[in-house]
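The following blocks contain the structures, represented as structure tokens.
Just so you know, all these numbers are worked out from the coordinates, no wet-lab data involved. The structure presented is a predicted model; accordingly, all values stated were derived computationally and were not measured. Cβ atoms are built from the backbone, for glycine too; each structure is taken alone.
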Structure 1
Amino acid sequence: MKKAFWVILLLALSIFTSNGQNINVTKLDSLLNTLSAKGLAMGSLTISKNGTIKYQKAIGYSLVSDNKKVVANINTKYRIGSATKMFTAVMIFQLLEESKLKLDQKLKTYFPDLPNADKITIRSMLYHRSGLHDYTHDTNFPDWMDKPKSHEELLKIIKQKGSDFEPGTDADYCNSNYLLLGYIIEKICKMPYADALKKRITSKLNLKATYFGKPININDNESTSYKYSNNNWTKEKETDLSIHGGAGSIVSTPTDMVKFIDALFSNKLISKASLAKMETMIDDYGMGMFPNKYGDKPSFGHNGRIEEFYSALWYFPKEKLAFAYCTNGICYPRKDIIEGLLKICFNEPFLIPFTKNATSQGEELDKYLGKYSSDQIVVNCTKDDTKLLLETRGKFFEAEKISDNYFMNAESGYFFEFYPDKGELQIKETDNIYHLKKAN
């Protein structure tokens, strides 16, 4: 009897643990479907657990024009921007393991004419500690982002802009570092970055939807990016990806990205020792990845942005949970989307936006009224019966209720989250947050 009791108890605990690891796909569907129905987001999400895909979903469109809309699907491809840097870092570590490169090797070995080339190391570039100026900053980048640039032209820009600080003395996120690392991969491997990526990563993992991007081909299920403005999606100017190389040139799907990061943390691409080096942080910078934390759960990964494409790729080692979210058009704050999906994944309380009573009684709005300000902006909050009104810089915004203490003005793309007990207001855009305090 005792043996039977323990068998039953262990079976019950096993079932409980297994169920506790299940992902609430119904609730994830509800979150994404709600945002899609409101026209606030487009894109695709993939989640894996223990190396197995548990969830895939796409919302919105890969193409939006006056006479045609193409519905996105889970195989739709997105430009992933700076998430490319994780792929570049992995290839660098592969070369390190093959003794074809050293972390302390100087940049002068490959590009002796660049500023501080005799002081900058492979390590400092991986850590964004080279001091080199970012070739996309202070160079009229928006004017030439859609035009091809040769390696020589981009090297000339980096040389002309000089250094922002002495190598190793500070950290500052800089695309020039990973552009150069991509060029170094090409020199050592004696092949273009696109071919090295295929040989060293994508062919090994059978990532058929991951490659060096070219002009967007909608007929190959590649998406175009759009900016949300005045309740419409407006097509963004398209970057020529020859400009970004190892800093931001890759096209992929969330599913391929999850397979990549699962393989990385399963030591299928580099050794455990190399991965540990990538994870080692200096001033919150890793080598090709960043740290993040959701509650007490640490994770590693990288975000990306190019045009209005946004990507997020993160892995929680303890839980062996990975997710990738890619979007080609976003209005609802990305931070809120990711926070929502993580709460659902970790079975925490989460209310789907717009599902609670969206109408506020007049007196319920009183706690929000007043003047809020920061160094950048001043907002006056008033009401008109049951409508919350916000005014800044002579413009008035009527706010629609999303949930408790949270409102939006979809036309402008602004989201307003109040903290009445603290006298605070957060104004959110797609990827920016402004913190304001209420005047006494």
Structure 2
Amino acid sequence: MLYQSPVSPGRSWYEDTAGSRPEYPALDGDRQCDVVIVGGGFTGLSAAAHLAKAGSNVVLIEAHRFGDGASGRNGGQLGTGQRAWAEEMEAEYGLSRAKALFDLAEEAKAHLLEFAAVNRIEIDYMPGQLSVAHKQRYVDDYKAHAEIMASRFGYPHISFMDAKEAAERLGSTRYFGGTRDTGTGHIHPLKLVIGTAKAAAGAGAQLFERTPATGIVCGGGKVRVTTPKGTITAEKCLIGVNAYGGTLEPVSAAHIMPIGSFIGATVPLGSASTVLPGGESVDDSRFVVRYFRKSKDGRLLFGGREVYAVNDPKDIHIHIRRQIAELYPELKDVEITHGWGGYVGITVPRKPFVREVMPNVISVGGYSGHGVMLSNFFGKLYAETVLGNRDRLKLIEDLKVPPFPGGRRFRAPLLFLALSWFALRDRI
């Protein structure tokens, strides 16, 4: 299979609350353009919008509907910085480069909010992020992190929470402390997907849904992307399929591994609920991370069951409700109205993957759960590259991202064993 279909065991709450979702035609016939983009998620749509606004002739194809992959089905949390903490990046790359990577991520955050405002996209932004420790021995790391962010990275918005404050802000006593970040927040991701597609189309990008790429070849200074009903010939190509590439392009497939992640949405909890009274989003210290937040209408959106095996759970609701009840016993019987899943693209070091995989073909992905903020901005950085400035994208290209061990045959079983081990460690 050349293009992996989404995990869609249930309709998402986002789909039922996103409002009008325009449909775009399937490609029928050949096209010539400056840039062809494969993948209609945050990365591809953002690149298409910025390129088209700069005057490039752009064709974008998506195998399904825009946002049917991780971009439209994720937890909606922006986060701060790169996926790894800034001090971890500093230990590997030194302070100067770690600071440059952190500043780039901060620009990504500002860009997302500015892009939404300029293009009049209502993304349901809500401020605040709580990062919490599920083990007592992690608490000192969170305290040190808050101090380092202010003193070495010039980011004063993170403050340490002891167990008492964490319990008050969470409405749960199951965590031992953590940090509160007032400089970030969370959004409705599918609304951003829809709005970005409209902005790209309005700028002149040619957008096609239900058009899978069946092959990519380079020759004679051109890139040719084949589809079931036509070939697109371009000067340059962006592959932005992240976890959904299948066997389309082997270098990306060797470096980006899809893992399944599942989310449930409860009924509105009501004004009397003590769950997340400040409206922040939450991520915890588990390697198999739990992430949750309240929507604008008071629902708890809870994600926390990553799946590395081939088979998906038969009933997402049961597994998600069980995890909710661990944190909020009063919600053990709460009605879950929506349960859905999708694939997240991860890399071995949990750093994004950016590489020229063929002449004039750049692949971007592997955001490892930090893609809402970064992927939109990386689309902009790709547009900058096409227009002649590759310096900023080069910061990401130069990150050390090795392929998964085991080759195509054994890498999935090896990853399953490794991540199952980390999941066991989360529990002990």
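What the table below lists for this structure:
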{"quantity": "helix-only ellipticity at 222 nm (-39500 (n - 2.57) for each DSSP H run of 4 or more, over all residues; to 500) derived as -8500 - corresponding label from 1, 2", "calculated": "1"}
{"quantity": "Structure from which 19.3 was derived, mean projected area of the Cα convex hull in nm², options 1, 2", "calculated": "2"}
{"quantity": "Which of 1, 2 yields 3.8 [distance in nm of label points 7 Å out along Cα→Cβ at positions 207 and 271, calculated]", "calculated": "2"}
{"quantity": "Test item: distance in nm of label points 7 Å out along Cα→Cβ at positions 71 and 95 calculated as 3.9, pick one of 1, 2", "calculated": "2"}
{"quantity": "Origin of the derived value 1.05 (Cα Rg over 2.2 N^0.38 Å, for residues 111-318 alone; candidates 1, 2)", "calculated": "1"}
{"quantity": "Structures 1, 2, by relative contact order in percent (Cα under 8 Å, 6 or more apart): label with the highest value", "calculated": "2"}
{"quantity": "Comparison of 1, 2 - label where FRET efficiency 1/(1 + (r/R0)^6) of positions 247 and 367 (r between Cβ atoms, R0 = 30 Å, to 0.05) is highest", "calculated": "2"}
{"quantity": "Which of 1, 2 yields 4.8 [distance in nm of label points 7 Å out along Cα→Cβ at positions 335 and 351, calculated]", "calculated": "2"}
